[in-house]
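Once you scroll down, you'll see the structures, which are given as structure tokens.
Every read-out reported here was derived from the displayed coordinates using simple, explicitly stated rules and does not represent laboratory data. The structure presented is a predicted model; accordingly, all values stated were derived computationally and were not measured. Cβ atoms are built from the backbone, for glycine too; each structure is taken alone.
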Structure I
């Protein structure tokens, strides 16, 4: 374990103790500004120039861009500061109080992903007295677990800029160069209600929805054939029919029905193309049944992500870790940083299997190797 382990653990203790849940549920949703202020203070002490970018109108949600050195190029070490909601009753210890046992650090966000920041800071500390030829940028974002508005704000501002970016999501220090995207969509079918004794009095939204579901299932099979990718454990796009609502009584013709579905595309196409193909299918169903069908997004989508296998960053990470870069099903902020022109990978300490779970933990044995790996990457891109 790293020689400055006491400081690392103390910093993680403070981060875990500072609540920063982000959620689409207003009951749970919190700001992350106190976490950002903590990180800014620590990085300022190391000589970083810190800039806080407001993400919400009141500034309670914010991003941090902290830079050591100057000039073009360089390396970004990035992570999100928010956590998911939690059920305290399912934890063996206080989720907001870091607990060390069994060679693990337990606490909310310990692996996903507040634990990355003390390790990135420890890695950066070795370079505080060196002259960097290209800058080192530590990036901390808001709302990754809900809207990804922090990453969206960065993309809109066109910064930060660097040669490469490493997002420290938990991958057990295995480089990840590809992940699926996320679309969550709603289909609303509006027919005409009427007395069930005479079908001519109405136009059933449920019967039309039956056709809609058949179209989506058929389209799912086509996506599997068109966009299969054996690098993924589930080697094709998934389309899940998640929930459906409609009608109000068995003796009334259903006047309206709504279906929500989740679509996770592999790289190889863009979400807008897929959404357009679905819309065209729904338009045909609407014409066939002589009723209205509306397709709308439930959340802002996240694009599939792919970093080229032969890129400098992927080759470097594979050489340093001894692992071939992988593909994962979960989504990250990588598409937003990649779109800014940076070679991007996902690689950080801890296991994604521990994320979003009671008794989330970071293994102590991951700390030293993570710091060493980050230092090697900083040296490559910044010295």
Structure II
């Protein structure tokens, strides 16, 4: 790219919305010239290459990995990714599958709205486009695909000059730029995105570049113990020159950890079948089958026929940790004569049916222990 073309590109990127409509500041020519070049030179020798979705330009596999990696560690995602592509090798297979089958395969991965949106998105891809559309703008019109996921698919699979802005990339950019705005706020994200666009290489290098900057954040520019001594961007990094690397990225909004106590009605009948009810789509374990949930032991007892209230057996309570909340779960077991006793809304499931159901991880563990 010529100097004039590069300057023109910077001016276009700088007009992207910042905090209050102000244009993003132009980055130094040295940074614009060196940033992508160094990442592209670093990646072949030091980037990750052992993840099952890497090296693929199949938008289905890239999309699936991006959705699974939201709020979930790589080590957890790998097994789920393999199982999904084995069961649903294409977006057409996923779109044709029942939602319950998708939720069952997703069970234990958490944030179940992702699974529901995954299925909805697959259906819309097939119905509206036939296959994944090639631009970030079109991709963002699909359920569950935000700007960063759309940019990942568009850049990896279609070489669009679209900047990814996941957590790892935000951290790299915020440190290199000593970016003082809040990366968790909309205004800060828009300004950081404008800077990110200025740093992109030519379209033909986008797949490698996108992987390189994500890998650098995941393996070198770590949140608490960054490995600045082996970082290819070290001499460009303003945070390092200020000796304030861990100050960035700035996040003013802190999510406080909370706890919640729930009581689970574990009703079984003589043949081992378990009574399960589908959870509402919003809230904890949305859309999954679950033991009926109550906010107190009193509420659980009041929900039972009076003659059964003295037959319940409290089981040992246990804790299940979500990302920002600890669930203290109190199972209450009850043996039911299905011919005589009627329970609240739900249905019986035999033990052989449980593996294919979408169940919350702690409930699955309880039922199979």
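Relative contact order in percent (Cα under 8 Å, 6 or more apart) computed as 18: which structure among I, II?
II
Computing mean count of other Cβ atoms within 10 Å over residues 201-208 for each of I, II, which one ends up highest? Answer by largest value of mean count of other Cβ atoms within 10 Å over residues 201-208: I. When distance in nm of label points 7 Å out along Cα→Cβ at positions 33 and 217 is computed for each of I, II, the one that comes out at 2.7 is II.
Calculated for structures I, II, mean count of other Cβ atoms within 10 Å over residues 137-144 is largest in I. Highest-scoring entry among I, II, by distance in nm of label points 7 Å out along Cα→Cβ at positions 185 and 225, is II. Out of I, II, which structure matches -9500 when helix-only ellipticity at 222 nm (-39500 (n - 2.57) for each DSSP H run of 4 or more, over all residues; to 500) is calculated? Answer by label: I. When FRET efficiency 1/(1 + (r/R0)^6) of positions 177 and 265 (r between Cβ atoms, R0 = 41 Å, to 0.05) is computed across structures I, II, the figure 1.00 traces back to I. Name the one structure among I, II that P(r) over Cα pairs in 20 Å bins from 0, in percent of 25, 47, 23, 5, 0 was derived from. That value comes from structure II. To which of I, II does the computed value 20.0 (mean count of other Cβ atoms within 10 Å over residues 81-88) belong? Matching structure: I. Here distance in nm of label points 7 Å out along Cα→Cβ at positions 41 and 257 was calculated and came to 5.7; which of the structures I, II was it taken from? This value belongs to structure I.
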